[in-house]
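Please find the structures below.
Any read-out appearing in this document is the output of simple, stated calculations on the displayed coordinates, not a laboratory observation. These figures come from a predicted structure and were not determined experimentally. Cβ atoms are built from the backbone, for glycine too; each structure is taken alone.
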Structure I
Amino acid sequence: MQYSQDLADSARRHWGAAISLHADNEPGTRPGNRAVAGYLFGLAGELALKKMMSDSGMRPLDDAQKRDDPFYAHFPLLKTLLLNKAKGRRQGALVRHAKDAKLFHDWNTNMRYAPTKDIRDHWTNEWRSQAEALVQAMNL
């Protein structure tokens, strides 16, 4: 099945799920749920940036160029690609986010395979704040 895209709705959905998991303090669930929340915060942040890219007039490249396309990239590569490819009315904001060394530092998709203990609580707290700021910024 081919799915349609709604970057803003998807960003908010991932953000909401992450908030729920991040807040779960039931005995035995906290470390694991916080780790999953951290992953979802990163996805929410990426989706918010991609919404800003779309609003800026940027469009995904053809399939042959996916490797160099920020619409298909994850942190930290997404930030690197944005430095070179950001354009349009939100270019300045996109470049500022891309240059922010703290933005989703230590986050990458390989964390899916990591043991829970490797995903530090202070990281998930930082990612939560960063994702919130990007989700809010996407609506400007």
Structure II
Amino acid sequence: MSSKAIRDWFRSELVTRVPTVPYFDTVNTIPENKNLPDLWCTLEFNGATEQRISLGSRACFREFGEVQIIFVGRSGRKDDAVIDAAEQVRQQFFGINAHFSDGDLTLDAAGPPNTDATENGNWFLGSVSCAYVFDTIRGV
């Protein structure tokens, strides 16, 4: 699971970097379908792992993970809005180095948009996968 610092950073940065597309948190919650706009976005935090990479009583720990930035558009309205938003976020999240009070984040890659239609046919999805590395120094 991605660390809280990573989750908070992605949520904040997505809203800041893509202000034209409303963000809805769907982690452990289900938004009301009738209240959703025609185009919106959410995040999915895929598996993450952590390894200790230095020796000592204060050590560096490296978290490797992947975050999906998902754009959701109403079905039946072509794929332009979803793909355009996904391409925009791909440019915004490619090659970022961010500094935290307790660590450093590097986004290794932001892949090309992947598309998928949901099983009920109400929404069309486009996602961008962001691979990251998060280094923290902490006592053991």
Inset, instruction - Using the calculated result 31 for relative contact order in percent (Cα under 8 Å, 6 or more apart), pick out the matching structure from I, II. - result: I
Legend entry - Comparison of I, II - label where percent of Cα pairs over 23 Å apart is highest: II
Legend entry - Read-out helix-only ellipticity at 222 nm (-39500 (n - 2.57) for each DSSP H run of 4 or more, over all residues; to 500), computed value -18500, structure in I, II: I
Legend entry - Given 18.1 for mean count of other Cβ atoms within 10 Å over residues 39-46, calculated: source structure among I, II: II
Inset, instruction - Taking 5.8 as the value of mean projected area of the Cα convex hull in nm², for residues 23-94 alone derived from one of the structures shown (I, II), identify that structure. - result: I
Inset, instruction - For structures I, II, calculate distance in nm of label points 7 Å out along Cα→Cβ at positions 55 and 71 and state which one comes out highest. - result: II
